[in-house]
Structures are given as structure tokens and as C-alpha cells.
Structure 1
Amino acid sequence: MKKKRPVLQDVADRVGVTKMTVSRYLRNPDQVSAALRQKIAVALDELGYIPNRAPDILSNATSRAIGVLLPSLTNQVFAEVLRGIESVTDAHNYQTMLAHYGYLPEREEERLTSLLSYNIDGLILSERTHTARTRKMIEVAGIPVVELMDCVSPCIDMAVGFDNHQAARQMTQRIIAQGYRHVVYLGARLDERTLIKQQGYEQAMREAGLQPCSIMTNRASSYSGGGEMLRQAQRDYPQIDSVFCTNDDLAIGAAFECQRQGLSIPQDMAIAGFHGHDIGQVMMPKLASVLTPRETMGQIGAERLLARLRGETVSPSMVDVGFTIIPGGSI
């Protein structure tokens with residue numbers, strides 16, 4: 001059985017004030033005197049009081065909670081995005097309610113249904129592809145929404161991100177400029193950003209008069225997966241001299257596979273990744289990658305969401321945080 005939690009009346013009795021006074025303190029401590037604030041704080045600590053937000057939620061008052069839907073909790077990209085979000089929400093006394101959906105729109109719909117049942121004040125999403133019901137629920141909820149990781153695709157409300165297509169195109173152009181002619185794209189998960197990057201890669205290849213070739217899998221990215229995909233690329237495209245990977249995990253796995261085969265990077269095989277993770281920047285040779293400002297993206301997204309909650313006008317609707325090509329030593 002659940003242990004009975006202390007209630008407001010218990011705190012009030014301990015201090016010798018009314019429940020209303022304690023409630024006022026919990027909403028805004030500055031509304032009570034400094035001496036009383038100290039007494040109430042001590043009583044709350046001694047009793048182990050846990051605030052009950054249900055009455056506020058049921059009365060349609062603000063929940064001071066932001067829903068955050070991420071496609072993965074193991075991907076370092078989204079760990080950094082979340083750190084950026086919470087650096088802002090924590091500073092403004094908002095809680096984040098986190099859920100992940102494994103890159104599946106139908107699961108995103110399920111998780112969103114649950115989050116909205118808690119009367120969240122705003123929503124941060126990580127994709128542009130949503131089910132019709134997800135879009136309808138967001139419309140009915142009438143709360144501000146920020147979509148991250150892309151600044152080009154049409155958004156529901158607000159967006160903060162970068163141009164995935166242009167980033168992939170520019171990295172491919174950099175590889176070609178180094179003299180490589182048989183660049184193969186390695187993509188995993190087949191999520192929308194992986195496919196957009198593939199399109200950017202293909203455009204750069206065709207602009208250079210070269211034939212685009214891809215190895216794609218719907219499995220999650222991993223170091224071992226990168227090695228497997230490089231071996232498959234070598235079988236399918238024997239002339240391969242370089243790979244451009246949808247993320248650094250695949251790129252580092254491909255680099256390990258080159259080491260196993262005794263191939264020299266970049267002389268025998270050039271390798272480029274995406275996102276500029278720290279591990280790629282300390283390997284030898286340093287991994288060429290597209291550096292994306294994930295934490296900044298989360299911060300700006302959260303700031304714009306909270307600005308809307310304060311009733312402020314937020315313009316423009318989409319913010320481009322840009323990207324940086326890191327040439328490294330692997331191309």
C-alpha cells in the first residue's frame with residue numbers, strides 16, 4: 001500500500017499558519033514574510049512534502065511543464081539537445097516531461113497522447129513527419145510547439161534547426177574537391193533527416209558529373225553497423241574510395257573497419273561523418289564531419305517556446321542555427 005503523503009494541512013499545522021498561507025508560499029515564496037518563508041521551508045523538509053499538481057491541472061491552470069518528444073535516448077545528439085532545453089526550462093522553473101518514440105510516427109502519437117493528458121503548457125518535437133491524429137491533437141490542444149533539427153521543412157508552429165540538405169551537399173563537395181570520385185553514402189534508420197542528407201549528397205555528386213551510390217539500412221546506427229556497411233559498400237561498389245556517413249557513429253565504425261583491413265585513411269579510403277561528436281575529433285586522423293550546434297538548438301527552442309507562453313510575439317517562425325564543415329584529416 002502507498003504510504004500516506006503529508007498534505008498542506010500537515011505543513012500548516014507544523015508552522016501554525018493556514019493552508020492558504022502555505023499554498024501562497026508554494027506558488028510564490030516572496031508573497032510571505034522572510035521569517036515565515038524559513039519556517040515553512042523547514043517544515044516542508046522535515047515532513048518530506050511532495051507538491052500535488054493535480055488540482056492545478058484539473059482546473060486548467062498552468063502546469064509549468066513542457067513536453068519533450070525525442071526519437072532516441074541513446075543518441076548523443078539528442079542528449080545534447082535535451083541539455084540545452086533543460087538549461088532554459090530549469091532556469092524558469094519549468095519541468096520537462098520526456099518521452100521517446102524510436103523514430104516511429106505511430107509511437108510518437110501514443111507518447112503525445114500521454115503527454116497532453118498531463119495538460120502540458122508547451123511541446124518540443126524532433127521531427128516534421130507526424131500522423132494525422134498527432135497533428136489534430138496538437139491543433140486541439142492549442143499550445144505552442146517547437147520542432148527542432150530542421151529549418152527548411154514546413155513546421156506546425158515554430159522551428160529551430162539547420163539545413164540538412166545543404167550540410168550534406170557541402171560535405172560531399174568537400175570530399176570531391178579532395179580528388180575522390182567514388183563516394184558512397186551510408187545511411188541508417190531511414191528517418192527523414194537521413195533521407196534529406198542523402199538527397200544533398202546525390203545533388204553534389206550529380207553536379208560533379210559523378211554517380212551517387214548508397215548503402216541504406218533501417219537499423220539503428222552503431223560502430224559495428226558502420227563497419228558492416230563499409231564491407232557491403234566494398235562488395236557492391238568495388239571502385240569505392242570514400243564514404244560519407246549520415247552520422248559519426250557509422251563513420252567511426254567504418255574507420256575501425258579500415259584499420260582491420262589495413263587500409264590507410266584517407267589515402268586508401270576517405271571517411272566523413274555528421275554532427276562532429278567529440279570521439280571523432282580525438283581519433284587519428286581527426287574525423288571530417290559536419291558540426292551541428294545541438295545544445296544551442298535546444299536552448300533557442302526552449303527560449304522561444306517560453307516566450308510564447310509569456311504572450312510575446314516570436315518572429316520569424318523558423319530559426320537557422322547553421323552548421324560548420326570540419327575538414328579533419330580523414331578526407
Structure 2
Amino acid sequence: MPQESSHRVVHRVVVVVDENSNPFELGCASEVFGLRRPELGRDLYDFRLCSPEPRTPMRDGFFTLTGVAGLEAADTADTLIVPNRPDVDVPRRPAVLDAIRRAHARGARLVGFCSGAFTLAEAGVLDGRRATAHWQWADAFRARFPAVRLEENVLFVDDGDILTAAGSAAALDLGLHIVRRDHGADVANSVSRRLVFAAHRDGGQRQFVERPVPTAPDESLAPVTAWAQERLDAPLTVADLAARAAVSPATLHRRFRAQLGTTPLAWLTRERLALACRMIERGESRFDLVARRSGLGTAANLRALMRRETGLTPSAYRGRFGPGAARPP
């Protein structure tokens with residue numbers, strides 16, 4: 001992709017593809033970081049694939065990848081997404097591990113999707129760091145890499161310059177989280193709409209969500225969540241949501257856990273914070289007003305939640321994502 005303007009080069013995301021890599025995670029990275037964004041009027045990333053070999057057979061021989069850059073492209077990455085493979089007991093290529101170590105040493109952001117956490121750990125960059133991996137490999141990971149602080153019951157872990165996702169679908173969650181971190185909530189929502197995917201599943205949600213076969217009457221949460229999203233500024237409670245859904249609070253709690261992997265109160269707080277972020281991105285600088293209209297109550301509460309979820313104060317968030325803000329390269 002070309003430069004976004006004559007003054008700034010777009011952040012470069014490079015995916016390393018190795019023998020027996022999973023096509024799905026490669027597709028997730030391509031969809032989130034690789035597509036042009038005419039609806040936004042600009043491209044978000046300069047996206048490239050690279051491989052240590054000219055011909056790379058993908059998982060179970062589904063297809064062979066050719067025509068991508070050599071492994072030297074990893075040395076140009078601002079964000080490097082490492083290989084993920086189902087054969088977690090097979091050592092990674094030394095050349096790939098060396099490329100990861102070089103990227104880490106020069107300050108590039110590292111991302112592991114699913115079994116990519118094994119690749120990062122084998123490279124030695126996860127020692128003493130937080131990470132996650134697919135639940136079925138948690139015991140094997142912990143036995144091989146005891147110095148890594150594994151969090152096995154979450155969708156993804158953001159540990160600053162190293163981020164890991166638990167499984168295949170969680171790669172999309174982490175990808176959208178990275179877009180939100182880089183470009184703000186509005187842009188991440190735009191990307192998620194194009195994907196027809198949930199805009200924000202919190203990384204702290206558990207990995208597997210029960211989805212029982214629906215029974216009559218329809219138990220979908222869509223009507224009650226849509227109703228609540230139109231009234232986030234109102235003093236809604238879990239009891240209000242339950243009354244709207246015509247169920248008890250306990251039943252509503254079970255349905256949220258089963259269908260969304262979170263609690264009604266946590267969902268409501270997350271939606272309110274997302275609304276507050278959108279208001280700030282669109283130019284609202286009166287944080288007490290933002291807090292009231294998003295249902296977060298006070299500017300102090302807004303500040304505490306934003307620092308917890310985004311790592312930024314409202315003022316810093318406005319400086320980074322508000323109108324006219326210069327996006328980081």
C-alpha cells in the first residue's frame with residue numbers, strides 16, 4: 001500500500017506465514033488489517049505477508065501459499081503477527097524466532113493468534129509477561145513455558161507491546177481491539193460493521209460461551225440490548241433490563257452469561273463507555289456532559305473507567321482520537 005499522505009507512512013503490519021499455519025487466522029489478519037477502507041477515506045495499515053520459504057504449505061495441505069515477501073519483510077514491521085500452527089510440539093524455525101527477537105528488540109508490537117503464543121514463548125519474548133492461549137493447550141503451554149504468566153480463561157491479553165488471542169475467533173476480537181487502540185472506537189466500529197462482527201467483546205471474557213439450542217419463545221438478547229442501547233443515558237439497572245425482557249434478574253444473568261459471556265451490568269458499563277468514547281472522538285470536550293449522556297454519571301467515574309479500559313484519561317483520549325488529532329504512525 002502507498003503512503004497515506006506525503007508526510008506520514010501508514011503503520012505497517014506484517015504477518016509471518018510458516019509451514020502448516022492456520023488459514024483462518026491468516027484470513028482474520030487480512031480482513032482486519034489488509035483491506036482498503038474507502039468508507040473511511042484512508043487506509044489504516046500497510047499490510048504484508050512474508051514467509052521463510054517461496055512455497056508455504058498451509059495447514060493439512062489445504063493450499064500452498066506463494067508470491068509473498070521473504071522473511072526479511074519482518075524487519076520492516078511496526079506490528080508483527082507471528083505464525084500459528086496446530087502442531088504446537090514441533091519447534092519453530094530458528095530464522096522465524098530470530099526475526100521475532102529482532103522485532104522485539106527494536107520496539108515493534110508483537111501479536112500472537114491462538115497457538116502463536118507458543119511461537120512468541122519459544123522466541124523468549126514472553127518470559128515474565130502476561131499471555132493467553134487456546135484452552136486445550138493451556139496445560140502444555142504452562143509445562144513448557146513456566147516463566148510466562150498464562151491467563152487461560154480470557155479471549156485475549158493486551159500486555160502493551162505484546163498481545164495474544166486465545167483461539168481462532170478471538171483473533172478477530174484482538175484485531176478489532178488493536179484497531180480501537182490505534183484509531184479509536186468509531187473506526188473500530190466501522191471495521192466491525194464491514195466484518196458483520198461484534199464491535200467489542202472484552203478481552204476478559206471467558207473463552208468458551210455456552211450457546212444452548214433456542215427454545216420457544218425466542219430467548220435472543222437482541223431486543224433488550226437494542227432497547228438499552230437507545231437509553232444509555234437513563235439510570236438503567238439490571239432489574240430494568242430484566243423487566244424489559246420479561247424475565248427475572250437471575251434468568252437474565254444466566255442468558256447474558258450463556259449468550260454473551262458476560263454479566264448484564266458489565267455489558268451495560270461497556271456500552272456506556274463505548275458511547276462516551278464516540279462522543280469524545282466527535283468533538284465533545286465537556287467531560288461532565290459526556291459522563292451524563294453516556295450514563296456513567298460523573299466525570300470522575302468516566303476518568304476511572306477510561307483509564308482502566310483504554311489506558312488513557314479523557315483528555316489524552318481526545319488528544320489522540322478527537323477531531324484533528326494526528327494518529328500515531
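Structures 1, 2 were compared on FRET efficiency 1/(1 + (r/R0)^6) of positions 18 and 42 (r between Cβ atoms, R0 = 30 Å, to 0.05), and the highest value belongs to 1.
Taking mean count of other Cβ atoms within 10 Å over residues 106-113 as the measure, the highest value among 1, 2 is held by 2.
In this comparison of 1, 2, the computed figure -14500 for helix-only ellipticity at 222 nm (-39500 (n - 2.57) for each DSSP H run of 4 or more, over all residues; to 500) is attributed to 1. Looking across 1, 2, the calculation of FRET efficiency 1/(1 + (r/R0)^6) of positions 194 and 242 (r between Cβ atoms, R0 = 25 Å, to 0.05) that yields 0.85 traces back to 1.
Taking Cα Rg over 2.2 N^0.38 Å as the criterion, the largest value within structures 1, 2 is that of 1. FRET efficiency 1/(1 + (r/R0)^6) of positions 66 and 90 (r between Cβ atoms, R0 = 25 Å, to 0.05) was computed and gave 1.00; which structure, 1, 2, did it come from? Derived from 1, not from the others. Which of the displayed structures (1, 2) returns the greatest value of FRET efficiency 1/(1 + (r/R0)^6) of positions 170 and 290 (r between Cβ atoms, R0 = 30 Å, to 0.05) on calculation? Once FRET efficiency 1/(1 + (r/R0)^6) of positions 170 and 290 (r between Cβ atoms, R0 = 30 Å, to 0.05) is tallied for 1, 2, the winner is 1. Can you tell which of 1, 2 yields 16 when relative contact order in percent (Cα under 8 Å, 6 or more apart) is derived from it? Structure of origin is 1.
Values in this text are rule-based calculations from the coordinates and carry no lab data. Since the structure is predicted, the reported quantities are computational estimates derived from the model, not experimental observations. Cβ atoms are built from the backbone, for glycine too; each structure is taken alone.
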